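Once you scroll down, you'll see the structures, which are given as structure tokens.
Every number here is computed from the coordinates shown, using simple stated rules; none is lab data. What you see is a predicted model, and the numbers here were worked out from it, not measured in a lab. Cβ atoms are built from the backbone, for glycine too; each structure is taken alone.
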Structure I
Amino acid sequence: MFPTGWPGIALLLLRGALSANVAYGVLEVGATLNSAWVLALLATVAIALGLGLLTPATAVLCVLIEVGLWYLSVGTVAALHTCAILVAAALAMLGPGAYSLDAKLFGRRQVIFPPEDEDGRDE
């Protein structure tokens, strides 16, 4: 769930690249949006994804944001949004990695079962 080492670093890089892409798309479209609330919400999603907070949920939100940005874009920019959609879908399925707030909040837990006696019952 929370891989460390190179896989964890790779997930960190994916989260960072996707959050930068979402932030850039928000700034690009922000000139046409007149709602500060919408911009603040989109920026919050980008920041949460970059920090690894509720990664599967924020990655799904990024998919929805990128689909909206893809719909508004044309040409080669649409191809970049398509790649961002694929990366966001992959992050939603893979999870945050060890270098995230999710790992700190919901990290690995150790479950210790009580020993059993000879009859197979708990002592």
Structure II
Amino acid sequence: MRVLIVEDERLIALHLEMLVTELGYEVCGIAVSELEAIASATAHRPDVVLMDIRLADGSSGFHAARKIHAAHSLRCIFLSGNLDEKTRLALLPYEPIGFVGKPILSSELRSDFEKAEGLSH
């Protein structure tokens, strides 16, 4: 399974890349902003997107997810340090695969990746 990481904090993005690889999946790209995320999704055609909610340049993971979902029917695993109920409800129209709080645990990612794999079969 090919994974696009959308995370503006470089150390967190590198940590995610390591976790994704250790779990046996391929990282096909890393983006830091809404525009980069959309361009990367188009260029790399990932199977799933790890999407931070707050991105570089004040851009939004909400908007990136909406555009990526509309253009490519790609679904996201959303990442945030604040995944309250209001945030989760706001993301429901984009058919999230899951939500992972920060700090990110490998076990949570594994569970959501397994769910993503099940959806693609």
- Comparison of I, II - label where distance in nm of label points 7 Å out along Cα→Cβ at positions 82 and 98 is highest: I
- Of the structures I, II, report the one carrying the highest value of relative contact order in percent (Cα under 8 Å, 6 or more apart). I
- One of I, II was used to calculate log10 I(q)/I(0) by the Debye sum over Cα atoms at q = 0.12, 0.22 Å⁻¹, giving -0.49, -1.16; which? I
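Compute distance in nm of label points 7 Å out along Cα→Cβ at positions 18 and 42 for each of I, II and report the one that scores greatest.
Answer by largest value of distance in nm of label points 7 Å out along Cα→Cβ at positions 18 and 42: II.
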- Query: helix-only ellipticity at 222 nm (-39500 (n - 2.57) for each DSSP H run of 4 or more, over all residues; to 500) computed as -14500: which structure among I, II?
  - Reply: II
- Comparing FRET efficiency 1/(1 + (r/R0)^6) of positions 2 and 74 (r between Cβ atoms, R0 = 30 Å, to 0.05) across structures I, II, the largest value goes to II
